[in-house]
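Next up, some structures in structure tokens.
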Structure I
Amino acid sequence: MRDSPLLPWILLTGIAFGWGLNWEILKTGVEEIPPWVFRGASSLPAGLILLVIAKLGKQSLRIERRDWMALFVASLLNMMLWGVLILYGLTQMTGGRAAVLAFTMPVWAALSDSMFSRKLPSRRLSLALLIGTGGVLLLWTGDPETRALSIWGPLMVILGGACWGLGTSLVKRRGFPVSPLVLTGWMQVLGTIPILLVAVIWDWENIGSPGMAQYFSLAYNILVAGSLIYWAYFAVVQRLSVMVSTISTLAVPLIAVLADAVMEASWPGWSDTGALMLVALAVILALTESQKQKIHNR
């Protein structure tokens, strides 16, 4: 399957469900475990697991000296800033709504990629970008509960999405000469270093009374969302263009919103339905653009 054209889309399906379901799981986790502690306690083990798996698979963990600085910057953007900002945002909004705002990320990835390459995106991908972004914004503006809360929650989630988009573009443009497994493992470990410093110095004292739900949230983010799904995401980034891979992940908020609806026993309203249709259309446009690129390259 390594060279199969179906592999990226299989991985994207896993990403949509693995991360989509995680938003409410994350929200449950930070109810009793503060963001810096939660992220440090989940990201470091996840990164070490990936590196151990890579080593057992006889993959080299060596990073060239010239790549360490770029890797550290990518780790700060993709792991530390993204990871902590969305957790703070989740304290102000539901998991589904936070997922919607976070996945304005393709906007920032596209802008970053255009800035790095000095090349405008294709018309089809630009249209997909506009439609998908319109969908996620509609999903937020149509929810009076989210609008009534502090603006800092949504802003932190959007800023987190911007950091992730810039970090994704950096990873793609730099082209680190290691496997996605090794790359993701090192980013998790390096991105956790400043997180653990803040957690130990300050945030540790803010821990509440975690129970089984919080421990499950930690375990899920170590074994699934923080390791397996992150590996799948950067594997897709290495195989597809930045815009195709990031726009396609707009299916994640779709799953997150549906998971919210099931947990709250309430069907999505008109804004939810309209937004999800726009997101689905954006994903379809991204997929057809990928096929078009492959045919052109042949």
Structure II
Amino acid sequence: MKVLSREHTGFFSDTQVWVVESDAVGARFRVTISSPGVPLPEGVRAGVVISTDGDLSAGTAISTLRNLGLGGGFPPLWSVNIGYPLDSAPSHLLLRNRDFTPSTMPAFDEKAPLLMGGSDPVASGGADEFLAFILDELCPVLAEEFAMDLDDMTLTGASLGGLFTLHAYLQRPHGFRRYLSISPSVWWDDKLVLRRAEEASGTDSADARIFLCVGELESLDHIKAAKAGLSSKILEVVNVIFPDVDMQGDVDAIARVLGKRSGVIVKALVLPDETHQSIGGAAFSRGLRWLYSN
């Protein structure tokens, strides 16, 4: 991995923005690195929360972690948010489809640009390479530069990012200690991540805490109702990108499977009055408080 540029951002104190080039993915990422917001004692390293979708969630992640840290009873934590360069073409909305998905879905790749501001398809299925970028390239370099404890890391993501979070646990369960999966797209590729979790249920697993959540308004009935007013042309595309699925049922199913693994503590929660688009901030706060509770 090459660090192409570094700058201090004026939006948050003690925060740097790096543009890096990953060998594993063969692409560039924009990484926002924010300190815990309180001084660390000499020689002490703090844990790290790594968030996907930095373009959408960096502000929420940084401010939530710092506010929680000020209240007492919550540890100081670094916030690392992974997004894409501001001039990326295609946009981050398409590039995330490449990096967060564990398998290819050509039909999804074909339709996604029609709603996500692009023209050419972006191939899905790059989750393993993205995970290698995080664990093997980015984190070791960050630990050399900052007082981060790589043995105390949390991974977070929403929607396809939530799918990636679950995939990361199944693929490299020792990579992170905690996982926050918000409205995960378990439906991807005929529920591939659920099938893999079931297949791996009898294997050795690393100790981990996993928090899964989904919005009350993400039930099958609510999703169908939200689509009712769409034109048939748009609906054809939407049904491929976001099919009629029981997201609440999917979260419950994978929580039950993961909860059977030795050393794994799982909590699944339905957040009242939240949709797929609104759930992020509430879930981030609730999830982190549970993940770092005794």
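Things to note:
- Given 19.2 for mean count of other Cβ atoms within 10 Å over residues 11-18, calculated: source structure among I, II: I
- The maximum of relative contact order in percent (Cα under 8 Å, 6 or more apart) over structures I, II, that is, the highest value, falls on I.
- Rg and Dmax of the Cα atoms in Å from the coordinates reads 18.3, 58; which among I, II: I
- Of the structures I, II, the one that -11500 was derived from, the read-out being helix-only ellipticity at 222 nm (-39500 (n - 2.57) for each DSSP H run of 4 or more, over all residues; to 500): II
- Looking across I, II, the calculation of mean count of other Cβ atoms within 10 Å over residues 51-58 that yields 23.5 traces back to II.
- For the structures shown (I, II), distance in nm of label points 7 Å out along Cα→Cβ at positions 163 and 179 is largest in I.
- When distance in nm of label points 7 Å out along Cα→Cβ at positions 123 and 155 is calculated for each of structures I, II, structure I gives the greatest result.
Since every read-out is calculated from the coordinates, none of them should be taken as a lab result. None of these values were measured; they are calculated from a predicted model. Cβ atoms are built from the backbone, for glycine too; each structure is taken alone.
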